[in-house]
Structure 1
Amino acid sequence: IGTVYGAKNGIIGALREELIDTSFESAEDIAALKHTPGGAFGSCRFKLKDMQEQRAEYERLIEVLRAHNIGYLFYNGGGDSSDTAFKISKMADEMGFPVNCIGVPKTIDNDLPITDTCPGFGTTAKYIATSIMEASLDVESMAESSTKVFIMEVMGRHAGWIAAAGGLAGKTHDEPPQIILFPEIPFDKEAFLARVKYSVESYGYCSIVVSEG
C-alpha cells in the first residue's frame, strides 16, 4: 500500500473528490490522532440511495477510486455506513473495478450484529454512567425542597445499550438510576408512574434514564 487517503467528511468528500493524502502529515500528527476526540477528517450523515435510483452517485465514487488507484476502501460507522460499503462493493463488481470494501464497526449504539462490542460504545457507557451518577447526587441533595424527579434522555432509537449503561452508576437497586426505559420494551404508563411514586416515597427522589426510542 503506497498511499492512505482520508475522505473529507466521509462519503460526501469521496463524491467531491476531496481526499486528504496522509503521507503529507507528520508522524507526530498521525500518532496524535489516537488521543484526539471527534473525527479528524470530518464526518457526515449521508445515506446512498438504491443503486438503480441514484446510479450516477455510485459511478462517480468508482470514478474517484479508479482515478486515485484505490484498492481498499475502509468505511467506519454504524448500520448505514456498513450498507454504504456493501453497495459500493456491488457497484465496483458490476463496473469491473477491483476494490475491497470493508465496513468498520464504530457506533455508540452498539447495535451492529456479529460484533462483541462496537468501538465508541465503551466511552459512551462511561460518560452516561458518570453523568447520571453526578446529576442524581445533585437531585438527591436538593430533593427535600426542590426537584424530586430527574430524567436523562440518551441516544438509541432502536437499541437500549446506552440506556442500560446508565445502570452502571448504581451498585444496588436503591441507587440511581431507579428507572431505565428501553426502546425494546413497550412503555407502560401506569407501571412507570407507580415506580416513580415508589422511588420518591422510598428514597426521596427518582432518577430516570430513557432511550430516545
Structure 2
Amino acid sequence: MCETPNYITHYYDEGSDILKNICSYSDEVAKKFLSNLKESGKRTWLHPGYLEERRKVEAWLYNEFVKKGKKPYLKNPLYFVLGENDDFFQKNGFFSNVNPVKLRLPLSLFTSDAISFTYPDSMPSLAIATETTERAKRYRKPIHGQVFTLEEIAEVVRKYGMPGDKWKTEEYWRYDRFVEVQVWDDRPIKEFLNSKIKQRSHSPKD
C-alpha cells in the first residue's frame, strides 16, 4: 500500500514573494512579470498564451472545488507538491538557471476547505482530459480532469501510487510527474512562518 505523504513542498526563487500567484495580478502586470522571467533566463520554457491558459485552468480548479462543497478563502491558489519532487523542480528543469529554495509544510496545517489536489499538474491534467487528439487519448486516465479534496486524495494515492520515477521510463506515465497541491488559504502559512521566526528569535545565541 502506498502511503500519502504527510507534507507538501513549495519551490520558489530566492527573494521572491512565496505567497503570491501570478493570476492575482492584472493582465498587464502579469504579462510583464512573465516576460521578465523568460528574458532573464529564469523560465525559458514560458510560451505565448501561458497566462490565458493558466487563468482558464485556475477558474476550473476554483469551480470544481466549490462544487464539492468547499469554501476557499483565496480566489487564486498557491501551488505546492504533495511530498516533494526535487528531480523536476531544479535547475535546467522547471527552474531554468538556478536551483530553487524549498518551503516544506505539514499537511495537517490545512483544513479540507483550504487545500485541493490534481494528479498530475493541473494544466496537463485538464488538457489530457479534455483534448480530443489521439495524443491526449494515449495518456488519459480516470484521474485526469479531476480536482480531489483532502478527503479523497488518500484513496487516489492508494489506487495509483505516487508518481515517483515512472514518468522517466514508462511512456504511459510521461505527464504524471507529481501530485499538485492547490492551497486556498494563505493564513495557516503565514502563521506557520511567523511561529518559526519567533522560535528563532527566542533560541539561545552562541
Structure 3
Amino acid sequence: MPRTPEQNRIVKDKRKAKITDKALKLFAEVGYNNISVDQITKAVRCSHGLFYHYFDSMEDLFVYLWKEFISNNNIMFPINEALKTGGTKGLKTLTDHYSSITNKSSLNFYALKIALCLNELDNIPDEIKKKMKDVDLKRTLAKLIDQSQNEGNAIAGDANQIAKAIFELIKIDVAKNMNTKGKKSIISGDIILEMLMKKPLSEI
C-alpha cells in the first residue's frame, strides 16, 4: 500500500532531521571549517544525493541551522539585553542566564557552542556575518567588565584579557557538557560572577 502524502512528509522530515542533527553535532565538535559534505553523509549514512536534495551546499546547510536552531534558540546568551542593562547588572544578566541552562538538551548545547565559536570561523556565509555581533560573548564581556570596573565593582586588569579568560572557561564548560545526558553539570553563573568581582556579591 503506497504511503499517503502525510506519511511521505513525515519520512522526508525525519531524513532531513537526521542530517541537521548530525551536522549540528559535527559543527560543534569539529568546527564548520573542518567539516565536509562527505563527512556528514558518512556520519548520517546517507547518499550525497539525499544531502543535496535538502541543501544546495554546506553554506546553505549552515544558514538553515543558524535560522532554525541557533539564532532564535533560548539557550543563547541575552547579549543585547545585557548591553542595554550595562555594567555589573549586565554581567549578572549573562551569568544568571548561564545558570538557567542546565536542563537544556545536547542539541541546544551544540547550537550554543557553534555560536560561541562563530567569530573564530573563516568563510562563514555573509548572511550570518551580519549577525555576529548578536552572539559575540567575548566582546560583550569585555565591554561590561570595563563598565563594572568604572563602577568600582569588577577586579582590576585588562578588561579584554579578563573577558578572554572567562569566555574560554565558558566555552570549555559548554564543550564538556555537550554530550552529557540529562541535567548538565555546568559551572554556576554566580561562581563566574564572583570571579569577576572585588567583593562578595552580597555587598554589591
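Some notes on this structure:
- Comparison of 1, 2, 3 by FRET efficiency 1/(1 + (r/R0)^6) of positions 47 and 151 (r between Cβ atoms, R0 = 30 Å, to 0.05) - largest value held by: 1
- Of the structures 1, 2, 3, the one that 71, 34, 26 was derived from, the read-out being Cα extents along the principal axes in Å: 3
- Test item: relative contact order in percent (Cα under 8 Å, 6 or more apart) calculated as 14, pick one of 1, 2, 3: 1
Each value in this text was obtained by applying a stated rule to the coordinates, not by laboratory testing. In this text the structure is predicted, and so the values were computed from the model without any measurement. Cβ atoms are built from the backbone, for glycine too; each structure is taken alone.
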